[in-house]
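Read through the structures below before going on.
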Structure I
């Protein structure tokens, strides 16, 4: 039973990270919440086109909402460290998609592009927002 719960929790965390990325792309395509200062390297697949910067407001809105939803779902599954689980999932999803995007853009293998992902502030910002929101949501459920 514990293995099934852990697998479900991992799936929830990864799906939440993917949902956040998808939501950011929808906001970008719809030109919604487009005002204010922009955060670079938010959309890794748009890096080559120089369209990867997104408004800070939309980034904060998306990742806090995703983190809150993930925190509630993880808490209902019995996960105690919802912030840690959700934050790590976001780091992994954004890091892997960023590395894959960079590799495709440069026609190179993915492996050399993994370490540079750790220097992307937008990735860490997203993970921190998700972790904070998931932690607060967990406490609200408990």
Structure II
């Protein structure tokens, strides 16, 4: 298909993608190839921005669809398949939309009291028999 950017075609693609369709499904309807879309990104940064937003909407749509199927499932065999579908869909959308990513919260708060170790070190220093420090005398010299 022709690679020239077409606003009307771009809007159809974005609407289909945001509505939950995959690029494969969209391309079967005579839309431009994935490669053409990527070239459009280069020529039209606004299209790329909207495409990324449509992908986020697509992720929402996929999750909502799977959840709806789970909620309306009446068959235990199908429920097992839907469990696998939910897990794989969750993994997939977590790569597209950051709001679905696993969040790991690691925070450590610990106060370390080193005063006992410092006191021990000072006691050991005082037990050593060190020579008295050499006194320094400061003097001013005047050239002769």
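In table form, for the structure just shown:
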read-out: With percent of Cα pairs over 28 Å apart derived as 19, matching label from I, II; value: I
read-out: For relative contact order in percent (Cα under 8 Å, 6 or more apart) computed as 19, the structure of I, II it came from; value: II
read-out: Top of I, II by distance in nm of label points 7 Å out along Cα→Cβ at positions 41 and 81, largest first; value: II
read-out: When distance in nm of label points 7 Å out along Cα→Cβ at positions 97 and 129 is computed for each of I, II, the largest belongs to; value: II
read-out: Label whose coordinates, when helix-only ellipticity at 222 nm (-39500 (n - 2.57) for each DSSP H run of 4 or more, over all residues; to 500) is calculated, return -20000 (choices I, II); value: II
read-out: Distance in nm of label points 7 Å out along Cα→Cβ at positions 17 and 121 - structure with the largest value, from I, II; value: II
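Each value in this text was obtained by applying a stated rule to the coordinates, not by laboratory testing. If you're wondering where the values come from, they're calculated on a predicted model, not measured in any experiment. Cβ atoms are built from the backbone, for glycine too; each structure is taken alone.
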